[in-house]
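What follows is a set of structures for review.
Quick note: the coordinates plus some simple rules give every number you see, no bench work behind them. No experiment lies behind these values; they were computed from the predicted model shown. Cβ atoms are built from the backbone, for glycine too; each structure is taken alone.
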Structure 1
Amino acid sequence: MKRFGLILLAPALFLASCGAEETPAGEEAAVVLKSHKDTVSYVLGAMYKNSVVGGQDPNIAKLDMQLVSKGFNENLDGAFPQDCQSTLKQLFGSNKQDFNEKYAKEGAVCLGRITGYSFYQDMKRLNAMSEVDLKMIRIGFKHGILNIDTLLTEPQKQAIIGGFIAEVNEANGKKMMAKARKIPGAKVFDNGVVIQVIKEGTGGYPSATDDVKVEYILTSAVGDTIQDSYKMKKERGTTDAVALQLNGGVIQGWSFAIPKMKKGGTYRLYLPWDLAYGEEAGRESLCFVIELLDYAKQGTFVKPQPNTAIPGN
């Protein structure tokens, strides 16, 4: 996901009713976003509708979205609705390609309940529960799923989501890096990089301009696996390790850290966000487990791309 700067919307924002048939009386009739927390929560809820209607399944459009919203509202917590698994299987079939009208109403509620559970778990996993207001999330989701969330433009909503993610990432990254600095025997550098030796290598050190062959596992600050080269290699049906060019072919943190690793060793590398993928990746600090298999002079493993530019241009 692209991350953008947070747009602060002030003073309070209002969403007037689009008509009595679409927006019920009460708290949904007019939404007042009095704070940053209100705004973020409303937008998170509204955008989460895409987890329901953002796919390619045409059967989703046959459901009553009021009932989906009802289910979401009922189960925005940590309790997985076990009873809904069989209901959705009866609704969509075991291959998820069918649609049994008999279970449409019950299934719509169940889809909302599972979506509410998923949202709650996402926020909990990101350590973001204290940053959101569940009441505003419920209202935002209802408006989003009913296509009446006209308070903000799509670019505004994307910017708010991006800002929220950056804030959460930065907070989680600080916690991860602080914990890493306390690992016994870990090497802590002035730029914030932390290297933990899992298995020390017996070979030499690559230079900052060498090519390297590695295997790696990349995880987020909260421990989610983002990439796993061992798995990717298996899926591709190849035995080849990942070949990279340290001079300009990797992120800044790798250019700094890999020359401090010995061939044949395995290391855990903690990178602050500014040495990883930066602002564009939402200020996400990262952790890599890196197995340094080999190194050689630049151009040995990664062949230079031919220059196809027209001479003189």
Structure 2
Amino acid sequence: MKYTLRQLQVFLAIAHHQNLTRAASSLAMSQSAASSSLKELEQQFDIKLFDRIGKRLQLNELGQLIRPKAEALMSAAAGLEQSLSQQADAGLLKVGATLTIGNYLAVPIVARYMAENEQARVAIEVANTQEIAAKVCNFEIDVGLIEGEFNHPDILITPWQEDELEVFCAPGHPLAQRNSLSDADLLEAIWILREPGSGTRQTFDRAMHGLLPQLSVLLELQHTEAIKRAVEAGLGIGCLSRVTLTEAFRRGSLTPLPVPHRDFRRHFYFLLHRHKYLSVGVRRWITLCQNLSAATESLPPHAVPDESH
């Protein structure tokens, strides 16, 4: 075999950091050793994997083609090493989750995963749909949990569970007593919304087709809790996942506003890189998410646990 796993490791580190010094530091090796490793890999096959732009090393077309295959091979090698070593700790599972999922659904899943897998470690990164998808594309996380649709040739997107957005206001808002809102009501209202690029905003924009240019949007915020506080303060009405509003509706600090003629349904999805090696940990995580979702959906509404306790 003309290449070594160490050479591939150096190649992937440089691809990630786009800088030789930072790549070497991340691997705890000298810059000259990292440079030599890359040079040997390229010379062995008489190829170039990067374009040199000043101090930045940018993957060229061949490098972009090789990268996902190298990532898959390194992931498989790490899985083999773990299987061969009985003393090895469970591998680190890197999960990316959008804000609604990360703040309201992911924590109990992490707790269950760690309880069922001794010595397991899970790192969760919370960001919006576009950011999580980019990290999956860049092999920075193992699996993404998103609330918006995303299309990319290297990404596999699989439905996870159903969700629905809910329009809401403060109890003292003029619309609070309405049995349903018309399009005229929606156009007259002042809105507090999630930022563009989020899955929630994507679903809202789709549901409001035909009205979007005329809506009065006062604030676009990145955090659901900030939107809820702004709506509670009477600054406008909002639209968020029903998952994020259950407790507020229960205690009466926010009031749902029915909009029956607009479709706010959506799915949560799993995101995986097409060339990513699926470790045992990733497969267990996905199975656990699916099982917990199925168990929750099978309960009658009054039997769903109260998250406020």
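Overview of values
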read-out	value
Structure responsible for -11000, with helix-only ellipticity at 222 nm (-39500 (n - 2.57) for each DSSP H run of 4 or more, over all residues; to 500) calculated and labels 1, 2 on offer	1
Distance in nm of label points 7 Å out along Cα→Cβ at positions 234 and 290 - structure with the largest value, from 1, 2	2
